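Heads up, there are several structures right after this.
Computed from the coordinates by the stated procedures, all read-outs in this text should not be read as laboratory data. The structure presented is a predicted model; accordingly, all values stated were derived computationally and were not measured. Cβ atoms are built from the backbone, for glycine too; each structure is taken alone.
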Structure P
Amino acid sequence: MVELYTHHPGVTVPVSKIEHVLAGARDRGLAFFTYSDFANDRPVVPGVALSFDDTSVDAWFALRPLFDQYGAKVTFFVSRYPGIGPVQRGELKQLSAEGHAIEPHTMNHLRAPDYVEENGLNAYVHDEVDPSFALLRADGFVADAFAYPFGARTDQIDHALAKRVKVLRSVAFTYEIVGDPCPN
């Protein structure tokens, strides 16, 4: 399984690179998986889990023809959901109806270890995690996976969140290659 993620199509990654990944997966006979597939123990065969983070809903929505062309299902990890307007919420609902997963990425896109250090683990869960699940679920999304902003996590936070969700996504970086994994 290859897991790839990005942020804002056309800004942080060229759309041509996204298409290259989708075409490469298709040409190699790889399946596409969402993080909801992992959370629900769906059969896993060699494949690609592509995800997009943050709030670039219009840009994600614009990729629908590309996803359709390659039969790709992807995951959108949404942060700052209260600030997303009704048009974009409608776009997220359409993406979900088409088989893509809409998952939480916290309320304010803060680094979890820093927040926990300053405010405590319970505050992080109460302020950043639980409301991000609750708001998505209230709008009809399944929300059964979670991605840490910046990939920043600790074992302590993992253990607390594992009681709430089956799948946690983090990332690691070689900072000589990637200056900041979340540019916004």
Structure Q
Amino acid sequence: MRWAGPASLLAGVGAWALLGGVLGVLVGLAVVIVGPRLLVRLETASARRERLALIRAAPLVADLLAASLAAGVPLERAVPVIAGALDGPAGVALMTVHRRTSLGEPAGSAWCALTGVPGLGAIAATVARSSRTGAPLAGLLLSTAVDLRAQASAAALAEVRATAVRAVLPLGLCLLPAFALLGIVPVVGGLLPSF
């Protein structure tokens, strides 16, 4: 994220202007130094949506591949059909695997390109393991689909919890000033002696 540095600098200057003095300078410097490291770790909304879409689609991909293999369809012919049926990042990732295998790359190494992809990485590891050991891929994919469903459920639950946490800041910014103005200021004003 190339905007992390300027945003941290702006936040540091804001902290210095807000606090002032030596404390403001120290807090501002801390924000400028630590801010970019923290901001780079943040996941953008589009990256989060893509990651969640991949995790949601992974059990379906594993089930469809296992069903295709059980029906006698070779993996090389099943992948483009499944990729065409899926929209979004999972379909794009599967089409990448199909293109690589259609150019002559072995299936195991073509699938290894997806090892870092959330959700589909487990399927890629299963295909690579099957091509390496000769184990029947359909059975391995069915057990992988069970694991992927558990991961998708956990990811959905974590996203729901994270949404609740992300909603706290806007609510706090709206409700705390109103509480202070309507609840605390009149009480404090009533306690002050009249001049």
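Work out which structure the value -26500 belongs to, where helix-only ellipticity at 222 nm (-39500 (n - 2.57) for each DSSP H run of 4 or more, over all residues; to 500) was derived from one of P, Q. The correct label is Q.
Looking at distance in nm of label points 7 Å out along Cα→Cβ at positions 30 and 54 for structures P, Q, the greatest value goes to Q. Here the criterion is mean projected area of the Cα convex hull in nm², and among P, Q the highest value is seen for Q.
Computing distance in nm of label points 7 Å out along Cα→Cβ at positions 14 and 166 gives 1.9 for which of P, Q? Going through each structure in turn, the value belongs to Q. Structures P, Q were shown, and FRET efficiency 1/(1 + (r/R0)^6) of positions 134 and 158 (r between Cβ atoms, R0 = 41 Å, to 0.05) at 0.65 was computed from Q.
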